[in-house]
Structure P
Amino acid sequence: MVNFIKSRPKQSRLFSSLCEEMGSAHEGLLLHTEVRWLSRGRVLSRVHELREEILLFFALEEKTEFCELLADEIWNAKLCYLADIFEHLNKVNVSMQGRNENMLTCTDKMQSMKEKIKVWKDRSSEGNIDMFQKTAAANNTDIVPLITDHLTSLERSIEKYFPNISTESYDWLRNPFVLDPLHKPQLSTHEEEELIDIRNDCTLRLQYMEMSLESFWIEMEKQYPHISKKAQKILLQFSTSYLCELGFSALTNIKTKKRCNLLSVEEEMRACMSAVPPNIERICKSRQAQVSH
């Protein structure tokens with residue numbers, strides 16, 4: 001349906017005009033692409049929001065096969081569920097992106113998602129689908145067994161890709177001032193001695209409360225090198241492909257059609273991906289403006 005409208009410029013313009021005349025919240029559909037990992041959920045949500053406009057458009061175009069699907073209550077209930085479940089998945093995916101994310105924070109979010117899916121499966125087996133707002137609004141109970149089966153399959157898939165996401169042994173890294181006797185960390189003698197020194201230093205406790213986790217362990221490197229290096233090795237691990245995607249986006253913006261002959265882009269890439277803002281005034285002062293002839 002989406003491809004029929006979006007892949008034809010004329011159909012896309014006619015549909016936009018129809019949405020504008022009907023006073024819709026949106027003036028067009030979104031086209032799904034595998035490159036953009038959030039597009040599937042957004043496309044489904046947009047189709048759900050504009051389903052009445054799409055039905056009218058296909059009725060005018062005499063596309064009976066599409067009209068029959070859009071008029072089918074069970075098909076619409078399935079569309080609502082897909083929009084709901086992808087909205088939940090996209091929300092978790094977006095929360096795991098960012099420069100300050102690490103293996104521990106992403107693991108916590110995946111563990112939370114696993115437990116939520118288990119709760120959703122139990123509730124849906126009882127006929128309760130309040131966690132899926134669009135699906136609940138459709139008020140179609142025939143789709144409940146299908147939702148339960150899909151959540152069971154989704155839980156199995158997540159368990160396959162993330163078989164062990166326990167991080168209790170890294171509690172010392174999250175908060176070195178709390179001692180958990182049930183989960184003793186696997187540290188060497190020097191590392192454990194330095195951790196004890198940090199735990200009993202009240203000044204460092206106050207400093208820990210005012211700094212980010214990464215900045216704190218970097219600050220500890222001079223005074224406590226062993227435990228600090230171990231913590232940094234854990235925090236430096238790539239939790240997602242966010243930084244790689246950020247680099248690809250920066251390279252795409254640098255090497256355009258007008259600058260396709262650039263042989264070296266290392267310096268430009270470093271400037272684009274750096275979190276340090278450039279001092280434009282200082283850079284301009286070191287350069288002489290071009291004088292007019």
Structure Q
Amino acid sequence: MALARTKKSESFFGQIVIGPPGSGKTTYCGKVYDFYKEKLNRDVEVINLDPANENMNYKPKIDIMQLITVEDVMTQLNLGPNGALMYCMEYLEENMDWLLIQLSKIKNSYLIFDMPGQVELYTHHVSAKHIFEKLQKLGYNLCAVHLVDSHYCSDPPKFVSTLLLSLSTMLQIGLPHVNVLSKADLLKKNESKLDFGLDFYTDVLNLDYLLELLDDGPFTKNFRKLNAALIGLIQDFSLVAFVLLDVKSDKSLLELKSAVDKANGYIYGSGEERSIQALLSCAVGARTESERFDSDYM
């Protein structure tokens with residue numbers, strides 16, 4: 001998750017980085033920290049709220065592992081890794097003062113919160129949701145950045161699962177939401193192997209075509225009524241769309257930054273100086289800002 005407080009309005013802004021294990025959350029947090037700091041001159045800090053995160057590629061300003069760890073909970077309470085992780089989130093919820101005291105020591109910085117990867121925490125478990133709600137009540141304008149590995153696009157049943165996961169997470173958390181297909185460089189390299197063009201997966205276009213593939217699949221053809229019900233559910237809500245992310249590309253990071261800043265209102269509440277062209281980019285989309293960035297930095 002990321003939070004920021006501006007100098008003039010004393011507003012807070014946040015980006016909560018969530019997603020299944022292996023989706024690239026920790027890598028993203030480290031890359032975004034460097035990108036915001038070095039290329040955008042934005043004050044930024046990373047907060048680790050994953051009590052099992054032992055492979056951080058950044059130095060967190062706040063680390064939940066100083067409060068509680070999954071390993072300690074598993075040892076002391078004889079819980080498995082999933083149960084221990086849920087216990088840690090419940091413990092953090094009950095000890096929010098610890099987090100708030102730590103946050104109060106950070107002045108005028110955009111904060112990136114690296115969250116655990118267990119999907120149950122965001123689909124039906126309530127502790128993470130309650131933590132976000134408490135921060136919102138304290139004036140934090142939060143945005144969830146939900147990373148999913150883009151290789152799921154190569155298999156229709158997996159992509160449907162990805163859509164359902166994203167939809168249920170959006171409904172459960174109830175925050176401004178940016179869904180992201182990570183490792184987009186690999187997806188583009190294998191685009192010829194996809195059943196549809198990239199726009200189909202990012203914009204989540206007419207899913208009736210996907211339903212046809214499911215109905216013809218060697219396994220999923222046995223569940224045609226279920227296939228239709230799931231596709232209908234996703235299309236009825238019409239909420240899910242994706243941004244492609246290649247963490248090795250500054251242009252890709254900038255496009256995602258623009259989407260996140262619009263979602264949580266940072267572009268309107270921050271004290272960053274902007275050129276007229278950058279302001280216009282807020283209206284016409286991230287592509288204009290990306291072109292400006294390319295000319296300035298590339």
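Read-outs: derived from the displayed coordinates by stated rules, not from any lab. Quantities reported herein were computed from a predicted structural model and do not represent experimental measurements. Cβ atoms are built from the backbone, for glycine too; each structure is taken alone.
Quick notes
- Structures P, Q were shown, and relative contact order in percent (Cα under 8 Å, 6 or more apart) at 22 was computed from Q.
- Which entry (P, Q) yields the derived value 20.2 for mean count of other Cβ atoms within 10 Å over residues 106-113: Q
- Test item: mean count of other Cβ atoms within 10 Å over residues 58-65 calculated as 13.1, pick one of P, Q: P
- helix-only ellipticity at 222 nm (-39500 (n - 2.57) for each DSSP H run of 4 or more, over all residues; to 500) derived as -19000 - corresponding label from P, Q: P
- Ranked by distance in nm of label points 7 Å out along Cα→Cβ at positions 90 and 266, structures P, Q are topped by P, which has the highest value.
- Structure (P, Q) behind the derived value 5.7 of distance in nm of label points 7 Å out along Cα→Cβ at positions 66 and 186: P
- Comparing percent of Cα pairs over 24 Å apart across structures P, Q, the highest figure is found for P.
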